[in-house]
Structure 1
Amino acid sequence: MVGALCYAELGTMIPKSGGDYAYIHEAFGPLPAFLYLWVALVIIMPTGNTVIALTFANYILQPIFPNCDEPPDIPVRLIAACVICFLTWINCSNVKWATKVQDVFTAAKVLALLIIIIAGVYHLATGHVENYHHPFHNTNWDVAAFATAFYQGLFSFAGWNYLNFVVEELRNPYKNLPRAIMISMPLVTIVYFLANVAYFAVLDPYEILSSNAVAVSFGNRMLGVMTWTMPFFVACSTFGSLNGGIFASSRLFFVGARQGHLPQILALISIKNYTPVPSLMFLGFMTVFMLITSDMQVLINYISFTESLFILMSIGALLWLRYKEPNRHRPIKVWLGFPILFFIICLFLVVLPIVQRPIELGVAIIIISIGVPIYYFAIYRQKSKGFNLFMDNVLQVTQKLTHSLPEEKDS
């Protein structure tokens with residue numbers, strides 16, 4: 001919630017689509033902004049969407065393989081690829097279709113969570129409170145493990161900054177952006193908290209950890225003949241989440257191409273459907289490519305470290321612009337303690353996991369570092385050449401004009 005409020009200030013102060021990319025570019029210049037774009041292109045956006053697609057496929061296949069601990073890997077990847085392609089086509093075809101899909105499947109998600117909450121409350125009310133006798137038994141109190149736990153939790157709440165990627169497409173963003181945050185964040189937090197209370201009332205921690213589809217395990221225990229509803233509803237939930245991820249993240253690549261940091265073709269918009277079709281298709285390809293692995297824990301850790309690093313930079317941009325441009329127009333201005341608190345939290349999430357997961361984070365750092373020479377050779381030098389060519393042309397034209405003027409004694 002604190003982070004979302006900080007982003008409300010950024011989104012209304014810099015009303016450009018692209019989210020973190022726009023804010024980092026405004027405060028720190030093109031290179032850090034390109035590195036965010038590069039990492040978002042290679043890791044954050046496609047990997048996040050891949051995780052959601054794999055979750056969808058797991059839940060769809062769970063009833064078909066009821067006696068397996070987890071569905072076979074190949075069918076999971078194939079179904080994930082199909083749903084990615086289908087939603088990419090929906091988003092290419094019509095923005096209204098994409099928003100309708102989001103509305104319908106969000107409603108299905110809330111309905112599924114309400115069923116879980118009601119069943120869990122009933123289970124607790126009938127005296128089944130044994131799982132809460134020692135709720136913190138065998139807890140890992142290692143500080144670095146806390147950061148990894150935060151990664152997994154924050155991934156579940158991903159989406160709190162999605163509207164910032166499409167600010168230019170919002171009606172009255174100064175009013176609707178903060179309103180959306182103030183309504184959605186408390187609602188999501190309460191619903192998710194109660195759903196977890198229900199899960200732990202029915203399943204013990206070991207059952208939750210060993211299950212790839214926790215809601216299905218919950219339904220098998222509590223819903224009897226209606227067990228089939230859980231995979232259906234959770235598949236609807238992940239379907240809607242994937243649609244939202246594709247919708248928002250494609251706009252980031254569109255904005256990056258518009259700034260000259262990606263091939264210009266990605267900045268094109270369909271004149272028929274008013275959608276960034278090349279950007280969507282490119283994102284779809286990258287997301288399908290990420291299906292080379294189906295290990296969701298590793299994928300989430302890659303995303304979370306890099307995302308926390310650049311969220312840290314975005315909050316740093318807010319603090320820097322407060323210092324550098326104190327009189328700048330800010331339709332929303334949050335209390336200074338909020339960005340300072342969130343900056344410290346992000347710093348914690350960036351620094352501590354390096355001790356616990358050095359290999360995964362080392363790979364992420366290497367991918368970020370590769371972006372520096374790519375920026376220099378593919379963008380900086382090309383822009384410099386273009387500028388020098390422009391200046392040479394200006395000098396030639398100036399010389400021709402000068403030589404064509406009549407000479408004067410005092411010239």
Structure 2
Amino acid sequence: MINIIIEKGNHHTVQQIGYSREIKNNKMGKNLSIVTISLQLLLASTSAGQVFDVKSYGGQPNADITQALTKAWKAACAVAGCKVVISAGTYKLGAVSLLGPCKGAIEFQLQGTLQAPSNVGKDFWVSFKRIDSLIVSGGGAFDGKGQTAWQKNNCAKNYNCKTLPINIRFDFITNSIVRDIQSKDSKFFHINVFGCNNLQIQHVTITAPGDSPNTDGIHIGHSSKITITNAKIGTGDDCVSIGDGAQDVTVNQVTCGPGHGISVGSLGRYQNEEPVSGIRIIGGTLSNTKNGVRIKTWPSSPPGTASDMHFENIIMNNVANPILIDQGYCPNNQCSNKSPSKVKISNVSFKNIRGTSSTKEAMKLICSKSVPCQQVAVAGIDLVYKGAGGSATSTCVNVKPTVSGKQNPPACTSKQ
């Protein structure tokens with residue numbers, strides 16, 4: 001069984017899914033240049049393909065198109081190099097699973113707006129599963145209609161709360177592109193990526209109110225070679241969250257806010273979590289978020305590793321905790337802190353991070369006493385505290401970072 005991490009309250013819980021064999025089969029190593037060429041060929045293969053419009057299957061604006069979309073998808077999946085089209089207009093859609101494998105490349109082109117029902121009995125609304133060479137595009141919107149569901153979310157108080165539906169799930173998707181779509185007001189996570197390999201997410205817009213619970217923008221777990229580029233995300237939780245089993249993830253030029261920032265973790269809450277490595281958060285701007293860039297692990301955790309994680313060229317605008325490693329992460333006191341975290345963090349860098357902090361401690365590196373952080377580099381930091389009571393400060397615990405370039409606030413002296 002595989003543990004898929006799902007955030008509840010301010011932390012993540014686990015849902016058991018019997019996909020362990022498929023995970024291993026989907027982790028394909030490919031040269032980056034070959035991957036880029038293959039994605040270009042994918043775009044070309046569907047551009048002139050046969051079109052399956054849901055209107056041809058009885059789907060009409062202002063009506064439920066669940067059956068029409070299911071029929072259109074099944075027909076298109078049996079033909080190589082085609083596309084399913086939902087044209088301009090507003091449509092109602094129930095929970096739907098769009099399954100592969102398909103005969104060849106397939107495009108889901110949403111030009112209109114899909115509206116979710118008020119109640120969805122499953123943990124997802126729209127699910128793409130076991131598809132190679134998928135394109136999701138069109139500029140349209142997935143409207144989760146989460147306003148009535150959020151008030152029923154009690155995950156901050158009850159760790160075993162019922163999981164609400166994710167707007168869009170991508171499970172075991174390979175060699176694929178998601179671009180130019182919108183997700184709004186999801187009842188839970190907006191986009192969940194699980195068991196995927198070589199997936200590019202480009203120019204997506206994700207929106208929900210800043211007080212909407214558990215509305216993470218994009219969550220990634222048990223996946224490799226995932227790239228997020230030029231996304232605009234504002235939610236009530238992490239703009240991007242990266243869970244265990246994530247390998248070779250690049251987040252490039254993301255605009256984040258409101259929300260809780262960009263996070264690796266939380267890690268170490270459960271047994272047998274897979275290592276995290278090869279994480280690069282490059283460029284982008286965070287504004288008025290509750291955190292900036294952070295790595296978080298639970299105390300009293302099983303052993304684990306998180307390594308090769310780099311945060312570079314990021315602008316902070318009035319951000320609380322702009323730079324944060326928190327190995328005592330324990331939201332709402334729903335954990336045991338009898339012993340330190342055993343998740344070993346190593347090979348981490350924070351470089352060229354600048355802007356303003358809404359908290360005085362602009363940089364906090366709080367590592368585990370059991371497995372102190374190793375190979376942490378801090379370079380070119382310029383964070384100004386805008387509040388009253390002096391300049392920004394920094395704190396280090398159980399870590400001795402290598403320091404270079406500008407240091408504002410002054411680099412911390414390690415405390416044991």
Structure 3
Amino acid sequence: MIKPSSPTPIHLRNLKLSLLDQIAPPIYVPLIFFYNHHQLTLQNLTHHQISLLLKQSLSKTLTVFYPLAGRIHENSSIDCNDSGAEFIEARVHTRALSEIIQDPSMEELKKLQPVEILGQDQKVVLKVKICFFGCGGISVAICMSHKIADGTSLVAFVNAWAASSRGEPQNFQPSFDLASVFPPKDPSELEFTQKIGMTEEKIATKRFVFDKEELEKLRNSESEVKNPTRVEAVSSYIWRRFMDAVKAKDGVKTTSFIASHAVNLRPRRSPPFPQHMFGNCWRPAIAVTSEAEGSDESELVGKLRAAITRIDGDFIREVENGEYLNLLRRSVDEFVKGGVELCSFSSWCRFPVHEVDFGWGEPVWACPTLPFKNSVILMSTPCGEGIEAWVNVGEEDDVGMF
């Protein structure tokens with residue numbers, strides 16, 4: 001267990017979760033970074049030196065991000081008691097790091113994680129695993145509880161840790177007062193929000209890489225939306241094929257198809273939230289189409305754009321004053337009734353994941369490992385010009401829909 005280098009002051013020992021933290025799914029958000037042996041050889045670093053450097057810099061970083069060394073208490077607060085973050089070291093004796101990157105397998109990637117993301121021990125906020133490959137490369141896997149962090153917060157923390165590892169001063173000051181904006185509720189009122197869509201059935205995962213030329217082709221195809229973003233174009237493309245695959249299944253009666261797209265609230269309020277606001281400062285934009293409406297890609301882009309546009313200042317005020325919870329309850333009730341197929345999207349394309357330099361250079365690759373049914377994670381390729389789409393469906397479904 002890695003504890004903060006300086007103890008957390010008494011007046012900061014109890015951190016209330018915000019409403020958005022409370023309704024976040026009870027999972028870990030994972031991210032794995034890969035560094036090859038050439039980078040480490042240039043720095044002439046041994047395994048022991050790497051391990052010591054990461055532990056010491058993590059300890060310093062936890063002083064600033066003190067809730068990550070605490071323990072979650074009953075979906076209501078974090079006891080910032082400096083119990084520490086879990087740090088695991090392992091050796092990989094199977095495939096070389098380059099082979100895993102060239103032909104990634106979700107089952108192999110999950111072995112590099114410090115914990116199952118639906119793990120039973122949900123009290124520990126942060127877990128890290130460093131894997132030393134026989135080829136000389138390493139992977140650094142971080143799993144952070146979704147109860148305290150969204151993707152923006154996770155990547156901000158990792159970059160702060162990397163800066164500390166490089167010997168740079170801690171000039172990033174996160175804000176942990178999200179509960180003052182979105183006041184928490186009694187946890188018993190929010191049980192209906194937990195594990196919606198978080199099935200533990202067997203999942204088949206496939207990675208699709210869209211290069212610059214393919215993205216331009218998707219963006220320039222006929223659409224009622226002028227100049228769709230890369231993310232909008234890829235999302236509508238995948239959503240359409242997901243719908244076609246569902247329709248092709250025998251015995252499945254679906255009346256509505258829903259695309260849920262995670263949206264960062266920080267820049268969308270007036271005035272905007274601080275970018276260093278730590279926690280779950282996001283909500284899903286919901287686009288709906290009926291079975292009768294068909295699945296024309298140009299229309300789907302328009303529906304996605306409209307749904308994302310609705311996440312504005314007025315929407316955020318509804319979340320702040322609690323009206324949103326009633327809407328969420330009705331949406332969950334409709335989903336439970338059946339006849340609805342949900343496909344969830346989350347774009348990490350703008351996150352600076354490829355800038356995480358612990359002192360031996362930027363990662364040769366980084367990837368998420370969130371295998372939940374009918375979920376899609378979008379990430380920029382290392383060069384920044386393409387998009388990697390990680391598509392997850394039930395093992396019994398056809399992942400060859402592309």
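Each reported figure results from applying straightforward, stated rules to the coordinates on display, with no laboratory input. Computed from a prediction, not measured in an experiment: that's the story for all the values here.
If Rg and Dmax of the Cα atoms in Å comes out at 21.3, 68 when worked out from the coordinates, which of 1, 2, 3 was used? Computed on structure 2. Of structures 1, 2, 3, which gives 33 when relative contact order in percent (Cα under 8 Å, 6 or more apart) is computed from the coordinates? Corresponding structure: 1. Computing semi-axes √(5λ) of the Cα gyration tensor in Å, for residues 220-339 alone gives 23, 18, 11 for which of 1, 2, 3? Going label by label, the one that fits is 2. Tell me which of 1, 2, 3 gives -2500 when you compute helix-only ellipticity at 222 nm (-39500 (n - 2.57) for each DSSP H run of 4 or more, over all residues; to 500). Checking each candidate, the match is 2.
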